[in-house]
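Q: Pasting the structures in now, so scroll down.
Bear in mind that the values in this text are calculations on the coordinates, not laboratory data. Just so it is clear, the model here is predicted, and its values are computed rather than measured. Cβ atoms are built from the backbone, for glycine too; each structure is taken alone.
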Structure 1
Amino acid sequence: MRAAALLLAVLAWPAHAAWTWDEALTVNSVQGAAIFPHIESANRQGVGVSGDTVGVVWEDNRDGSPQCYLATKPAAAAAFQPEVKLSTGECYEPVVVALDAGRFVAAWEEAGKVHAQVLPGGQRLQLSNTEAAQVTLALRGDALYAAWAEQAGRFRRIVVARLALTGDTLSVTSAQPVEAAMPADEQGWPALAVAGDGSVTVAWEDRRHRHTVPMTSHSRDGKSFAPPARLTDHKSGRVDGLGAGTGAMRPTLTAWGEQGIAAVWLDKRDFLSGYDVFAALDTGTRRFGKNIRVQDNFGDNMAQWHALVVGDASGKLVALWDDARDGTPDVWLSEWAGEAFGDDLAVPAAAGPGWQSDPVATLDAAGALHVVWLDRDEAAGTRIRYARAARK
């Protein structure tokens, strides 16, 4: 496997050389063998960049129960500033998007409801009136949206809300389920993106087919949504007489180019090798095209995990995930090359001996890539690590 990795590095050298990586930094100030940070969230939105300030959110149990935190790093600072606790009760799956002037909007689940807050200085806002979880956010210009999975009878369904921001105060201007009918089975893990024309795309995990299938819906105004459509073009069924289908999970979305939306998810259509990373692109038609496998052949015959996609208005599009092709989990990325995704490149500080996994990422206004991941050590505990890469 190491020989294969060396060959991969040689083949990928011209693309790898296009990125210059800064020295990696540790984000969380408290670590220990019994402290377990998590950066899992709907749409994997754990990092944002506001001006020259990076913000990272996560959950850990340092206080004896899961609590959510935000740490920031201005460009002039050599390290991340001490983190700020967001929650007062048990908190899960925080997300963050960047405003301007070093400000952020964070959202999270606490006490069975979903909340949001402008940071620093804002007051928290309870977004849901009933039991809800797995909140995510999307922002483009002045358009700020949230989506979450809300209890509706026996099952959860996806709700999308338009948020208004006045100074540091948030309010909900509208909130409605994507589908008016009560859900026939579980829906969860929504992803949101706002395209350049202001339209809203939502994707989520859906169990209506008795196995997990990512579904999508579009809205021109953020209020009225089209009937859901399958994101996957693979009509999965029973395998060897078992189950209802091979399934796919954890869709992520990003705005891409002037009008486009890109989706990346984990897909088990190759049943024997576990989950693979797949993508589909909407170039502005509000319809996703054919499914595209993201990882290269060196990632075959093993499972990929924690996939996401990040894009920007210039058309840059980067997928990230982790897999153990070198024997232990490392963080990998692949960039869209116009017709397909390019060679898989290891994030330098997130590869090698040990366990590096669970990437989250964003692209800033200048096109630099900001990546955050977990670096696990059984004796010393888990560090949340951060690195920035710029184009040469």
Structure 2
Amino acid sequence: MKYIIKITLTILFLLSCKNKQDFFFTKPVSNERDIKIKDLIIETIQLQKIETSFTGILKIHGDLLYFADARFCWVYVFDKNCNLLSKNLGQGGGPKELNTGMIDLFEPLRDDNFIFIGSGNDCHLYNNKFERIRKFVIDKGTSMSNKKQMINITADMKWVYTLCYPKLIARNYNNYLFYNVYVDHPNYNMCTSADYYKNGRIIAKMNLKNGKIEEILGRISPEYQKHHFIGQFGLPSFDISSEGDFYVCFEADPVIYVYDKNYSLKEAFGTKGRNMNTSYKEISLINEFKREVQSQREECGYYDFIEYIDERGLLFRSYTKGNKETTDGLQIYKGDCLIADVDVPKNFKILGYIEPYFYSDVIIDEENGVLKVYRFKLDKL
């Protein structure tokens, strides 16, 4: 009897030692298609003219649009037709001002409050009247600072992860803010570290009460292990539904992964985009990476942003095709079924929904001094 128990425990131990990354992706991939929409009638609307640095973040909350100017720290509120309703905050230390310096992240929360994050990991919570609630700094735990520990970086060290500045996404669920992360460390990074692609995490879970990072979730898609370092297309994108489901995609992987609120994999689905140039250059030298990352992202196509619209039960994924194409692409999924894959203007990304319109992210046209958005309806669904 003891022998059988010993064998059983040994098997369980061996199973537990299996590469944990496997458990994040081992579901059959559905590629069901039922194309119901072949094109979109897209309307372009200019936001009413404002004083702006032409650097900022647009968000939809309720039936309003909010544009946070990253340099001046003003937050402009517009109605659904892009008419200006109010101007709020601005740089300063007063109770209705904001002292982030630059705004790196702006996100409306589900309790009608707002969070701003500055370049020093400083977090600023405001209510819906733009009155300061509290300020705190992101707490990643004790930093390992001696030379041996700095050299021997491992994927479970919370302090080594930073906000994913090139494509920063944050979502609120319950009392937590989730934001995407990556590692930009000379000894552990997406350009030179094979272990990073096996064990690197992608999403931080921050307690909004105290700023503590309680977990670093997920893994990088196994699709990246088919290449020899394509870190120029290594940025994750995600959204969270009102039920707490995570929708996650990676720039070089056509598959969309869905996890429950405990980050256990529920399903995987996805169809490749059309006319994408995926001739990715493999780069394993830091200097070459810095030189070529921008040109590679312009030349090649990749899966860009993902957005789940709770009100309509639809998932949108935008993708770029590369600079030889005059349009980009937008996929729409109902459940795990692709119902549309349409051409859209360059840099088109779904931002949110205000009945009856779906809105794009802001298009900043500094040359002509305007901010604009695209919007469209889906009356057939």
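Q: Among 1, 2, considering only volume of the Cα convex hull per residue in Å³, which has the greatest calculated value?
A: Largest calculated value belongs to 2.
Q: Another question, then. Say we calculate FRET efficiency 1/(1 + (r/R0)^6) of positions 109 and 277 (r between Cβ atoms, R0 = 41 Å, to 0.05) for every structure; which of 1, 2 gives the highest result?
A: 1
Q: When helix-only ellipticity at 222 nm (-39500 (n - 2.57) for each DSSP H run of 4 or more, over all residues; to 500) is computed for each of 1, 2, which one produces -1000?
A: 1
Q: Any idea which of 1, 2 comes out highest on Kirkwood radius over Cα pairs in Å, for residues 93-316 alone?
A: When Kirkwood radius over Cα pairs in Å, for residues 93-316 alone is calculated for 1, 2, structure 2 comes out on top.
Q: So, one more: I have 2.2 for distance in nm of label points 7 Å out along Cα→Cβ at positions 133 and 253, calculated from one of the structures 1, 2. Which structure is it?
A: Label of the originating structure: 1.
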